[in-house]
Structure P
Amino acid sequence: MLSPPSLTTWVDSPDGTLWHPRAQIYGKDVRLILSTLVGSLLVWLAMTILSLLDSRRKESPVHAHHPTPPQIQPGWEGKCLESTELLDPKDTLGLQIRCFDASTGWHLATLEADTRQTIDDKLAAASEAAKKWEGSEWSARRRLLRSILAWIVEDQEKIVRVACRDTGKAAVDAYFGEILTTSSKLHYLIENAEKVLRPETRPNGNILLAHKRSRVHYKPLGVVAAMVSWNYPFTNILSPIVAALASGNAIVVKPSEHVAFSTTYYVQCLHRLLSAMELPTSLITLVLAHPPLAPYLTMHPRIKHITFIGSEATGRKVMIDAARNLTPVVLELGGKDPAVLLPDVYIASVAPILMRAVYQSAGQNCIGLERFIVHETRVAELVAAIEPRVRALRCGSWMEDTAQGRNDDKGEDPHHVDMGAMISSARFDELESLIKSAISQGAKLHCGGSRLRHPRWPAGAYFQPTLLSAVTPEMAIAQQEVFAPIFLIMPYAGKHHRQAVESAVRIANDGTGMGLGSSVFGQSEAPVRWVAERMEAGMVNLNDFAVSYLNQALPFGGVKRSGFGRFAGPEGLRGLCYAQAVVEDRLFKSVRTKIPGVVDYPMAPSRDAWAFVSGLHDMAFAPGVGQRARGLWSVVRGAIRGKPVRGGEEGENGVVAKKEK
């Protein structure tokens, strides 16, 4: 008997080449097998690459030319009207909306407002577009999203300029709040929308469904609506638009009338993209209207979902209107976001973050920080770090007061704008009253505190950057959302460290009834996490502010009076769909559900049926093995003994007739 060759030696094949000894053991040349495997792998790799290239080709973005509005071109100069009221006093029917640059008071345009009839017509067209889009392939949806992202990348400066012209904000604020967040959302949707919304397999949960397969399908709702605020006109409309398109819906957007000019331009750009892709422009519908007409939209039967961003008072009205048709609503309302600064915080390091958290976009941020809760021993140090910065802030029109805004390349620009205007001066009396009331109750005003009469732009809506310390929870300014460039310092204290931190948490969570965003700052990880876990807010950022919104994989929304529901993240996408449960046979052709005779209509005597169903229950859910076995036996016995009652055994009224002897 021949012994196999040593595993450490090579042997010659008949053609003189070397074989591995295992090859000789199996008696065949494995080179053919290896070459076949390698060849197959190369073919598969080539096919995969070709498939990816074809997919990229199908999803390649479409480009469209978007004209530059004259209002943002160099040399354009507007005129100041008698007032900056959006509704002309002579326009008693609200048929037009007047648009103004908040930083200069210049009149930008007068736009036609929608009526009930135009809203009906637009929603009818949107419904038809939704029917076509709901069955669109994922490659088509991604191509549209890629095209929108390409437009943002190419025209980002133009987009920023339009936002600055309409709202009066500074350009850097617009980049942070408009461009970065919107591009982040598009990137998330392109990479993840299909994964989030494709059919999802769920566990069957018990042995009774072992032969079944259970799935959840996420189906588009149809026409959804977004009614959004004015503080970030680009991201506030683009965010719900791209989410709706990614989930297979058509969308109607109604912006605040304060930003009708910029929103109209952005939607026109999107319509050009849709036309270039031969898609119906009614997938994205713009409605411009004054507040009295808004309920007609929120009560409209064609609207299947509403996303609302705005004040609590208006949000309550939207809920009442939506209830008429049981329309689901997501509400993102006000916030009075706290920042807890622990005793060990390094103030010099966090001061720049705190400044941007308050003064970006003149304090008009949904998740900006409004209350800084600081240990009493660190208040003076915080004031010393913040006050010089606040006093140095320069207010003005970025579009007109800076060389970059004017597109003026003539050397170094001596002027700079740190903070732009507020959207209007309508709330200035209220803000000044809150500050005066706080001072009368013991708060200390370090700088600011009133409206700013700009020397160059007297019609502009400017409020002085303000710093207040010694603010207590009982003051109205500590309880109400100010939505303005006001930095509030609220001290906390305690005999021991734990007691002091618990006091800070109570101040953060109590008194306002709101819970949108929050922040915790400190050097030691454990205490920071301890506080973060106890914050009653929809979002918590550790040693930062608002950065959670930049990660569009995370849900965005609040608790308590800050609203409910979420947009962004998987939660936001799935909220624009209805979940459809689908159950089918695992072996579709081989195993089908059958009703055992013992429980088939008309049924056998009740004792047998009862024994069968109770045994079925015990077999699946009883805690002990013995009880489950007895349940199984009851099922088998019932299935064997039980026979359905046939015709002739039942009376006219469903009562089993007695058998004659």
Structure Q
Amino acid sequence: METGGLIEGILIIFALSIAVLLVFHRLRLPPIVGFLLTGVVAGPHGLSLIEIVRDVEMMAEIGVVLLLFTIGIEFSVKRMSRIRRLFLIGGSLQVLLTIGYVTLVADLFGLSITKSIFIGFVISLSSTAIVIKLLQDRGEIDSPHGQTSLGILLFQDFVIVPMMLLTPVLAGSSGTISHSLLFVVFEGIGIIILIVVSAKWIVPFLLYQVAKTRSKELFILSVVMICLSIAYLTSIVGLSLALGAFLAGLIISDSDYSHEALEKIEPFKDLFTSLFFISIGMLLDLGFLMSHLLMVLAITIWILAIKSMLAGFSAIIMGLPMRTAILAGFALGQVGEFSFILARTGYQYDLIDQTEYQMLLAGAILTMALTPFMMRVAPSAATVASRLPISERLISGRQLSQIDKKEPMRDHLIIIGFGTNGRYLARVASGVRIPYVIVETNPVTVRLEREKGEPIFYGDATRVNVLRKAWIEKARVAVIAISDPIATNRITEVARKLNPKLHIIVRTRYLQEMERLFELGADEVIPEELEASMEIFARVLHKYLVPRNEIEKYITEVRQGKYEMLRSLHKKSLSISDLEFHLSDLEIDTFRVKESSPAVGKTLSELELRRRFGATVLAIIRSGETFPNPDSGVALNEGDIIMALGRPDELFRLSELFGGAEE
């Protein structure tokens, strides 16, 4: 292929992709489906707009490698060890159950036992690239169903090797199978040793030497070289390039250079990954699809149904909640990219004929195209399933642990989700001695944190019984900090019904999710988009040498104004509901009187807070006892907590007085 032809082909692909993706964006359809459609249209079975199909396939492999490489960097060896149960048990169950069920059904339709088993091999594999990409885009890679899906997908990438070796056996030419297996085992052990040595000594030393040069070009080349080298080594023993790239990412993840490496690779990953999805679309034979449309559609629906159910069933067997099982099952319902390689090998060994090969190919591509829609409807399906009259144990999963409290808790904090936000909140709550309990759906996290003494238990917080085990009726505050928006809505709704007086704080990703959460009963909604913009705002002002106290004042006012605009009539005060309508521009806040504050030892009348600051003291909390509407003759002590009413700017100046900054 001449250079001009290559550039022309890539130009056509990109131009067509842009046009298709713009239309898909207007229609709010997933970009992955747009890339697949681009491949169908431009490919040899569509309009035949390009002749560089092989070149696109090669670049597509690079895309998959870089995608899994970035996942490995964002992961770590320690986190990988946490999903080993999902990898070994969950992956084994999903693959074996799928092979067994498909073999049984194919045998009932009169296919030979060897052909039935081989078709089971092909269908049992899911698409690592598509599922990981969608989980990343949805911010769910660290969620329980994201970790479950990842563990099963990695096992599938391992099991492709024995499947490829067994294909000739099923075809009747078993020749050197024992020698091949033994050879793979020894080579696999050698690569594992090399990876361990690389992670501990070689890669850190190499990247340190490269980083000292401060050359961006040398750093990028070194990172890509490490990625491709380990991917190539794994491919030598028959493992997938993608699995090798993931292991390369794991090696770098524990080094001091992981963040820099990720930043350099990200742009290339997105570009080449899009070519992967386009190359998959090019495989679809439109002529065959139209002539066998009903049969292909039936096979597609059957594959999505049985794979989703069996993957979900595998998760349930492991004791995961039904919600996690359904979300993971729907994510793994498609047939994967490595199934194409396996199917082609089976076709070459005459295990399947041309029609069966094309049928598997067409059905697999359609399952890939439908995966984004499957993942969209999965949360709703999980919510419907949770309301069915079935065993609570089945819905909530095996309760691995209970709360170590003999007496019911009251006036406590409930933390739902123990990710980054939940961990920091628990640490602060522990520091100021606020009683709290944590609800988490990741069994590994629960086990590890319980060993550290955290008051955490395992359960699906969308369930009424789980929230009641956290004594939600007696709680003062609940913080919902999970990545699943559908589950967040459900938890907010259930929590509000169980405790109308509960103060519910919800963390969400986007501004557009706020109004619905307020309607369901949330008192406060913290959107990551807005808070991130506030942090950027603060850092910009800091660089322009704006004083810190002024920055805090501006942020308070901007945040207050933005929340007021978004909340509209949902505005609620901390404790006095009548202020909601008549005094909507006021806030209630609390301040601790510090030892250095000039207010220590002075009475309220001496401080003249209303005249000097415009704020009104509503109550004083001293040694755990609350004194509402305090008399003007009350003197303030160090450690008193002052509850005051005023506008944001007035309260800000008041905080300086009690914090010791006021002269």
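Rule-based calculations on the coordinates, nothing more; no lab input. Please read these numbers as outputs of a predicted model, since none were measured by experiment. Cβ atoms are built from the backbone, for glycine too; each structure is taken alone.
Some notes on this structure:
- Structure (P, Q) behind the derived value -20500 of helix-only ellipticity at 222 nm (-39500 (n - 2.57) for each DSSP H run of 4 or more, over all residues; to 500): Q
- For 96, 54, 38 (Cα extents along the principal axes in Å, for residues 272-623 alone, calculated) the corresponding structure among P, Q: Q
- Computing P(r) over Cα pairs in 20 Å bins from 0, in percent across structures P, Q gives 16, 43, 30, 10, 1 for structure Q.
- When distance in nm of label points 7 Å out along Cα→Cβ at positions 448 and 544 is computed for each of P, Q, the one that comes out at 2.4 is P.
- Origin of the derived value -0.84, -1.05 (log10 I(q)/I(0) by the Debye sum over Cα atoms at q = 0.16, 0.27 Å⁻¹, for residues 48-111 alone; candidates P, Q): Q
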